[in-house]
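The following blocks contain the structures, represented as structure tokens.
Nothing in this text is a laboratory measurement; each read-out follows from the coordinates by a stated rule. The shown structure was predicted, so the numbers you read here are calculated from the model rather than taken from an experiment. Cβ atoms are built from the backbone, for glycine too; each structure is taken alone.
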Structure I
Amino acid sequence: MKRDLLTILDLSTEEILALLSRAAELKAWHRQGRDPKPLAGKTLALIFDKPSTRTRVSFEAGIAHLGGTSIYLGRNDSQLSRNEPVADTARVLARYVDGIIMRTYGHEIVEEMARFATIPVMNGLTDSHHPCQVLSDLLTIQERCGRVTDLKVAWIGDGNNMANSWITAAIRLDFELALACPPGYEPDAALLALAHKEGRAVAIRPDPVWAVQGAQVINTDVWASMGQEEEAPERLQVFSPYQVNADLVRQAPPAAVVLHCLPAHRGEEITEEVLEGPQSLVWDQAENRLHLQKALLEWLVGG
């Protein structure tokens, strides 16, 4: 039976831990020049409605490392740009390729792709979820902290797709998650309700200092995501108290690390001092997209 990865909730706790373990192994092997080739003879389609640096390059490089080939379809490269139904594209591509990676706007688009495609579909980002990023961030945390449970993660800023994905990760791994978001910019209410129903330590307040106190991980993202450019001036005003700067980081334990999924707007959601400082793991975090996604590709497509 084919498997898809649309949100982290598509994975069990055991599967997440197994993927993290395998990603660490693949990372070590890659540095030794020993990439396995489970994708030999396989081709994946990358359908990207949104521009990308890390998602596109890490997936294309990872597919190549594992012996496969990829076909990139940008916003104007397929008949989707001429209103061909997603269902039709899904059924046709399933006759050509072995897997689909999709980066788009509405989450319902990738859900429809997965519903009609008979091959694995991976969510490279939607407006609601960014599972590959947060799974990669968990790999980074595991490398530094030695664990992905029994810790506190602070999210500072917009209740966006990253915040939603951190909630799903907390549901599966049962770590403490403190979200500091301005009123009116909270993450998905249904996900928060699910976390509380599952008895998870997920809480939200409009207070960044509260969020980082006792946190091993401080996490943030841009204040205006793709598609929100017109809101940027207003958001700049609303989110200015939510900047991850040296004063805020000092409210956390001295060993706390800082994550940012990039691209970063220095001087807005994070300062240059923190982004380039000794507590920042953003470059390890970016590298780990490659290795975690290779583990995903091997599992979902490589058999």
Structure II
Amino acid sequence: MIVPMYATTSAQVVTKLVEVREEGGVSALGRVLTLVIHCPPAEIEASVQSANSASMEHPCRIILVTAEDPEGPPAMDAQIRVGSDAGASEVVVLRVRGEPGEHLDAVVTPLLLPDTPVVVWWPAGRPDVPAESPLGRLAERRITDAQRSGERMAALHQLAEGYRPGDTDLAWTRLTPWRAELAAALSIPPRERVTSATVSGPAGPSTDLMAVWLGTRLGVPVRCTVSTTDYINSVALHRAGGGRLLLDKENQETGARLRITDQPDRVVALGRRSRAESLAEELRRLEPDVAYGNLVTQNLPVFLAKQAAA
């Protein structure tokens, strides 16, 4: 069910939300967090769809807010979505116009669930320092997506310079299955020393973060090659004895082939993650991601300095 509201206020939306829940027999007590989404108008439906899918694992109140026509007269339209239009959540869509668009935290605050964590997600674009933005100050966790935040190197600089504990980025989250498979593969004999690595993927932040992570964990030089795919396609680890460990998706959707020198090939599960799956993973943890924090504050700046000097 979708309930539209025009020329409304946050207080009126709260009142109507209570009425809708009571009429439908829906309780807010099962909600485990509030997910605030800040995105451009063109991203509304895609972002709600991803958040609804993620809410099947994490029932929550979703508040999507977008600023339109900043020079126009102040006004706000809203939608309340419940039932089949809201996954395992309740969704409030706020379209803010005029001067209130500069104070989205004040617009959103009355709608936050009491005594539950707040997570803010920017599906496209991001503040320079998410934790110091008006919406970011409301949240324990802040999720961005460097893949959709502009030019590659500028996005990486934002990750390194704008990080605060509690931040994370979906460009990093998408690497979780790769990191797990590579760690497991390295435990398979022969356990020869790795001397270098090659990452094949698009010229984007996920490829760069994979290279930085491998170089940091293995202490070896890592080379990146550009593939025609829009996702990481393969990772090769070159060993001291001349052998190689290759994890290659071979353009498969759900699997990859693990090739280790002098051993039979293995097929492993390595699916391409949707945005909803990546978002759901980040909603599982509300404490800071220490591994990500160390990577972007200690290792990524070194990578960026080398790129600038090249």
Structure III
Amino acid sequence: MAEIPVAAVIGPTATGKTRLAVEIALHFNGEVVSADSMQIYKGLSVGTARPTVEEMRGVPHHLIGFLDPLGQFSVADYVDAASSCICGIYARKKLPVLVGGTGLYVSSLLSGLNFSPVGHNDALRRQLKEKAEKEGPQTLVDELRSFDPESAERIDGNNVKRLTRAIEIYRESGITMTEQIRRSKMAPSAYDSAVIGLAYRDRNKLYKAIDSRVDMMMGRGLLDEAKQVYHLPGSSTASQAIGYKEFFPYFRGECSLEDSVEAVKRSSRRYAKRQLTWFRHKSGITWLFVDEFQNFEGLAAKSFEIIDGKGWKI
């Protein structure tokens, strides 16, 4: 079977990925598939920077706003869902355009990872969750590092769900997550991808763009959305998302609104640094620096040139 062509726009938050992906889809007759682990949730559009109807410009978007905030959605679930979307788009003789900043989603999908079924152990999950609540997430990092140092380094130390899953995989199968990923990469990818990475050459300009976007989100109702998330159970993934959890101290009367807004900006800047670190270690990405182009049209034209260079016939 021939490889399916996929154009992808990746990079840190607030670099204009959505706008460029839509422009690519319009130019090449494509449809957009989201690779954002938070845009999947229903009702959480502002804090996750989900594209508005106006921003979509009539281009079909997939895998956004379909899951209840209390629902569970793994990387394996994402790969299955995104693969189905991409096959459907290609069958309609359109170009699949992947866009998002969740590095694990992007790399797992495009590299063709096959996730072996490892069952869930609810009792172990509860035990590890309680341990993290009492002793802090670092205790899970330390445990994971004792048998899978690569995963301990790769996974965000505050992401209790992913740390728990990595420990669970080893406890249930005797195989580390790192080894599982290595084995899964033995199969060839089903995709021929053109991956465009957006970033800023001047890191301060990226941080200013992030700060401006947070201010814009506040004007669009971020505080009300954060209050909605605040009332979700603490175990929900959404309640741990950047842009929401920073307001919880304000709701509890522990800090000012200004302090919480600044905390969102600070957390978003740190997240952007982690995204850059993740993607910079990946090969096959053509990086375009937003601040090196005079306007968006120039950036889009360069992106078209990169995709045209693949010589795809759809």
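If semi-axes √(5λ) of the Cα gyration tensor in Å, for residues 149-284 alone is computed to be 32, 23, 13, which of I, II, III is the source?
Answer for the origin of the read-out: III.
Taking relative contact order in percent (Cα under 8 Å, 6 or more apart) as the criterion, which structure among I, II, III has the greatest value?
Sorting by relative contact order in percent (Cα under 8 Å, 6 or more apart) in descending order puts III first.
With distance in nm of label points 7 Å out along Cα→Cβ at positions 157 and 221 coming out at 2.6, pick the structure among I, II, III it was computed from.
The correct label is II.
If helix-only ellipticity at 222 nm (-39500 (n - 2.57) for each DSSP H run of 4 or more, over all residues; to 500) computes to -8500, which of I, II, III did it come from?
II
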